[in-house]
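No lab work stands behind these numbers, since they all come straight from the coordinates. Remember, predicted model here, so these are calculated numbers, not experimental data. Cβ atoms are built from the backbone, for glycine too; each structure is taken alone.
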Structure I
Amino acid sequence: MIVDTHILLWWLFDDPRLSAKSREILRNTDNVIYVSAASVWEIATKFRLGKLNEAASVAKNVPMWIKRAGFQALPVTAEHAQLAGSWKMAHRDPFDRMLAAQAKLEKVPLISDDSQMSAFPIVIIT
């Protein structure tokens, strides 16, 4: 499974917005949980822009937090980028497009609370 960026942050900060179902999936060490390089890029970008001040500790070393959580980093490949850029849907967020492309090509669900992700032909866990 791939986690959407907000799901990663909600998990790390024990945010009550994280659903019980998502929390149970993330807690289960038998599950392989991926964090996209696109999420690392998104966190670093939003922190630099002053939009994630509350996540300063994470933003300064996201890879360390991924490891600490027991998750695995998922690199962005040329195939991921090709699909993310070529989908003809109106969804404009490049981070979301990449996460959806990775979920599709890696054949894994995306854990997300973002209703706009349903525009993509992927399995979403909320």
Structure II
Amino acid sequence: MTKIQSRMPYTQAVAIGRMIRVSPQKLNQVAALIRGKGLHEAFNILTFSEKRIAKEVYKVLRTAMHNADQNVGLDVDRLKVAEAYVGKNITMKRIKPRARGRANRIVKPFSQITIIVEEVED
């Protein structure tokens, strides 16, 4: 049980995807698509999304579903995405040589996503 999971109610489960190679702004666009949706609807949205990073979010959501099933004992058919929020991670800095002896900085941001699923009563 993770540190975050130990502080959560027994109707919620969490999964965190770290070191995802995309900017937080782009990842937040995909996370906004699934916030508040049912689990099966969120899977359908991520499956047919044209965003490259949707595959990574799909994996994290699948992990949250399995955590809810195995660790907490929740019913998978009644799960919904309670929260999906994005945070910054490291930024790799690279240098690209330019004309006349100058250099430009290239930043390669990483981000992380936290998905919390909860069981809803019908």
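Details
- Among candidates I, II, the computation of distance in nm of label points 7 Å out along Cα→Cβ at positions 44 and 108 that gave 2.0 used structure I.
- Comparison of I, II - label where relative contact order in percent (Cα under 8 Å, 6 or more apart) is highest: II
- Structure from which -13500 was derived, helix-only ellipticity at 222 nm (-39500 (n - 2.57) for each DSSP H run of 4 or more, over all residues; to 500), options I, II: I
- Source structure (of I, II) for Cα extents along the principal axes in Å, computed value 36, 34, 24: I
- Read-out distance in nm of label points 7 Å out along Cα→Cβ at positions 12 and 100, computed value 2.5, structure in I, II: I
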